[in-house]
Structure I
């Protein structure tokens, strides 16, 4: 069986979607069962560059990539859905099988705002199989898009890559936030919360690693006189990421919308206590009081209380650390995820 995995460039694009594709590309066990190639349909850049790159990619796809059995197409919301819709229609024109793997955290918000609801529904129904990131997403997709060909596969992570930074330390007041900086991820809520927490813990350090609204975040940090406490690192590679995780006890992600964020899985794989929000698939992964603390999005007081509580209860942090490492190995490894993806390939190929 020949499979073409379509999505953002795994070297030049940032984010969870490219990470998932990169993990598929590097899995020797998966490759021993099927022949897999990676096709870059998108790269980060300004709108003109994205449009030109996407157009050239579609032309290349039509000319040179017709002879695969299964096309595993990764998409997010907004423009990504319509770009990937072109690939879905081309694959069906080739009389081949298409799997649409949806990652966009604001997918249902995007759909409700869209003037092209019927087209979105047609795109999803055109696919032979739709993969959602959680059981809740699966239920919502089936109800909203009237699809019967949807299954849930949670994101997975290569646990061994985070073994070196696993565990927690006593008297550690460092926290880390991973992902695109901005309102949706709750970045400004976290900065505003830290302003309050530093009055109790002046040695607090918060490392924010990700692209997005970096300059706006730095401006707010300077305005609140937090330059000694909050550090915007920009996008970091795996080596730097594991360094800041090793130096921290807590991962915080106070998002307003999510699917199943890779940042949460990275924090769990690193054996960190998690503070996050009860949105998307996060409650399916984080059990409040067992391996983290969940709050409502935008609740700065609850976020402050959660951080202070974990700073003052090392035994709880240590227990959460142990539970997260155990849970990630048993339930959210790339091995388990790729076994489910392989089942999808075989299901549509038959």
Structure II
């Protein structure tokens, strides 16, 4: 991808506040979010500690303390593990950590609040895409006021919500997210550096990140789901993240993923993969029957020891679908 140089500089500066100049991250440089944070600190004379990528929560906490890290960039699953490690405290366990960047994927409301309260009041999570760069940010008091949102657009960013015909929708109406940013790529190239026509690159700085969402009356963007993850069951659109949010309200659920799989009758059916220390499939199925309408209720419920995440914290739904019965996977 080709991105304007001026836009790259603007993008790298976002998130740096005050004298935050000591960054610790265990994330590898092959991920764009890691590169953005590292280059931002280096441009401003900061020091980088590349922590070993294999670690326990206690080892990472010790590393943050010994390095006196004033900033860290971590994916949501790692932040969740740190939150569980430190628990609720009256004093901050990481007093030097002025900024905690959540990178690589969405975070739950509970994890955002816990990270803000128990790890760092400088917790922030940005919404971005590889095409557009940064779009919105959630930080400071906004974390407490609007934890279910992706935050407000950066000052130099514009956001519109489109319906299926490309018309701009109003406040509170859900549709395809469209954004104008100074960091929007100017071109997409394939192997061999050949130009590739990507319909999501709309020109004049506008692009389509590929997510479904809405903007509320206060200007905060809420991500409903990724367009690519949307399940279409019998002609009805079902957003996995909405179901995951509901299932997480069950007190025994530690983590959950919802995904669609092929079905000869409905086009797609819905599967829920639940991580829980206690509870049975029958118990969770009863919970789903009581709280989710039949057209959106998962047909398959599986208890799994853990969920597959990429190194930068993105949930790998496809791997979960592949664990279903061969008959279901081949339909």
> Which one of I, II has helix-only ellipticity at 222 nm (-39500 (n - 2.57) for each DSSP H run of 4 or more, over all residues; to 500), as calculated from the coordinates, equal to -14500?
Replying inline: I
> For relative contact order in percent (Cα under 8 Å, 6 or more apart), which of the structures I, II scores highest?
Replying inline: I
> Out of I, II, which one gives 61, 38, 25 for Cα extents along the principal axes in Å, for residues 72-223 alone as computed from the coordinates?
Replying inline: I
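Only the coordinates and a few stated rules stand behind these numbers; no lab work does. Just so we're clear, the structure is a prediction, and the values are computed from it rather than from any experiment.
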